[in-house]
Structure 1
Amino acid sequence: MTGTSTTVLHTPTASESAELAVVTRGGIIESRHIGSAVLIAPDGTVLQSLGAVQKPMFPRSALKPLQAVASLRAGALISPEAVALACGSHVGSPRHQDLAAATLAKERLDESYLRCPAAYPGHSADLRTHLQAGRGKTALAFNCSGKHAAFLAAARTQGSRLATYAEPDHPVQQVVNQVYAEYCGEEPAATGVDGCGAPAAAMSLTALARGIGRMTSSLSRREAEVHAFTVAQAMLDYPWAVRGEGESDTVVTEQLGLLAKSGAEGVLVVAAGDGTTVAVKTLDGSSRPNHLVALSLLAAAGKVELHDLERVLKILVKPITGGADQLLAGELRVSESVASAL
């Protein structure tokens, strides 16, 4: 890929980060997760912040909903399910693959046009079926295939080059940057290459939260851009496409009616329908504490009922056990710095 930035960014350091969650064993803290978290009100003001929320970082796939807005704005004519898939980091199930393939077929394209890597399905049962059918790795199973299919659909409508749709100077990617600036209130601080090969924008955690919050608030704002409403509603209507059955982001949407989107290297953004949004970034890239921290902060803001929080966390947070009888040996809990913000 050409055109990526070589700017040196001063990303958050350990000393600038906050303790977000701890893991205990036998009542003793065994591990500590540090990073940053920010809670944004519907009007974009900061309600709570921990760590270096204004320092640039890579939101990675947490930006996919805004990239989907850009694909629609750039001309992509795709189904609501395909919009949800464009927002997703899916597990490559047959259902996900079929939807990506159908999106391409509508444009008279096939998987050979996708510039994302090839992969196997993420779940063992799907992988077994896939291999038994004699199939190898396929770009359709890669977790970003829906986003890439939407980019291609936009490029097809524009009449722009298909082979270079993932390059930073492509017209579709220029629309993506326009959406970032408009929704997040920040121009990308730098641009790298994402794991899927598309441009990866760097911005502050606060900007990420504001961008996703503004997009999600389209569900309750009359003056909202129709493309933002389409994306937010698609994520609500087809949460399976955003990740997969039983997966954390899908569970949050199905159980709580919140829009949840994880990104690689420990990023998570969760938004309520009015635009109240929390974004979390763990410094070492671990995602273990993210849903606990994000949902706890949203509960403190009154966007999640405590009984619902407890119920969903039982699904999402794996217990720390020991022995053949799987006796409870410890717990993952929010840190004192997060608890004091609640």
Structure 2
Amino acid sequence: MSKKVTMQQIADHVNVSKFAVSKALSGKSGVSPDTREKIIHAATQLGYFVQKRNKPVVSRNTPIRPTSTDRNTIIVLIPNVREQNRQSSFWGRIIDGITTSLEENHLGMMIVTEHITDNFTRLINPEAVLGLVGVGLISNQQLLEIRNLGIPFVLVDHEDSLIPSDVLFMNNYECVRRATNYLLGNGHRKLQFVGDIHYSRSFYDRWLGFRSMLEELSIDLRQNKGLLEFEGVNRSEMTEQLDHIIGEMLQTEDFPTAFVCANDSIAICVMTVLTRLGINVPDQCSVSGFDNIEDAGISSPALSTVHVNKEALGQRSVETLLWRIANPDGPKEKILLAGDFVLRASTAAAPN
């Protein structure tokens, strides 16, 4: 039998105090985010979480059979950051899908939108909570607090390598490969990916799909690094940053004939900038997006994009959570939903 991993061992490994380790692993404040992540990473590597199995607050060894009079509560956690909120045309539709599925299963819902900086347990009563669906980016600290409470949880469009859980994504990699392959089939050989690849796991997977398609067909990967690192939050900020970067690119002889964008908002900003610079879309340059938000169909020109069934993501997350509640010891799952490439007016054959 292996020797038990102690907090002191973790403290020695990271070179911090045992008190700091205790705070970080219990999800309490008072530890910097960088130190917290180092402690959680060390605890994971040393096997601390494997040996320490928290007892659930309530017994969940039997399948849940909710009835109309048994309205258990599901928390929907959607930290209100980076336009990640219920009014968003992307995140809001996911929440609509969650709401529909919870109603069908006669379950109650509590939406938590504030960015919680202190102990998560102060906000909720774990004994009244059946499970949690996390939508979008959620911090290490919050995930660790949820895990320590023994609440079953599922994440949508986010995963944490240090705190494993069931996760749901679009099949970002394959969807962008399909869009990129379409552009290559239409003669484009100078393609540029646009989107901060460190913004989210989805953006990074979309970048990998783009890159792999070019590598597979031996097409040169010519990337302007600025278009992989810009951090605009809203469209006006993104347009301003892209105007500078794309404007500089236009001074070179190697200007792309197609921009493959990490989402629709970025793609619409790219089209705005190209129009300002006197470049016709799609005659001189094609642009594709991802998500198929409402604005994609009414942009000028209408945007070719990957359709994301946002409501289905929300509904499937509830189904996954109920399965997890009924099967607490089952293997963690990563579920990828397929998406369709919607062809509109922003893409065309490469210019001669």
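Each value in this text was obtained by applying a stated rule to the coordinates, not by laboratory testing. Values in this document were obtained by computation on a predicted structure and should not be read as measured data.
List of remarks:
- Test item: semi-axes √(5λ) of the Cα gyration tensor in Å calculated as 31, 24, 19, pick one of 1, 2: 1
- Structure responsible for 20, with relative contact order in percent (Cα under 8 Å, 6 or more apart) calculated and labels 1, 2 on offer: 2
- Structure from which 30, 18, 17 was derived, Cα extents along the principal axes in Å, for residues 253-308 alone, options 1, 2: 1
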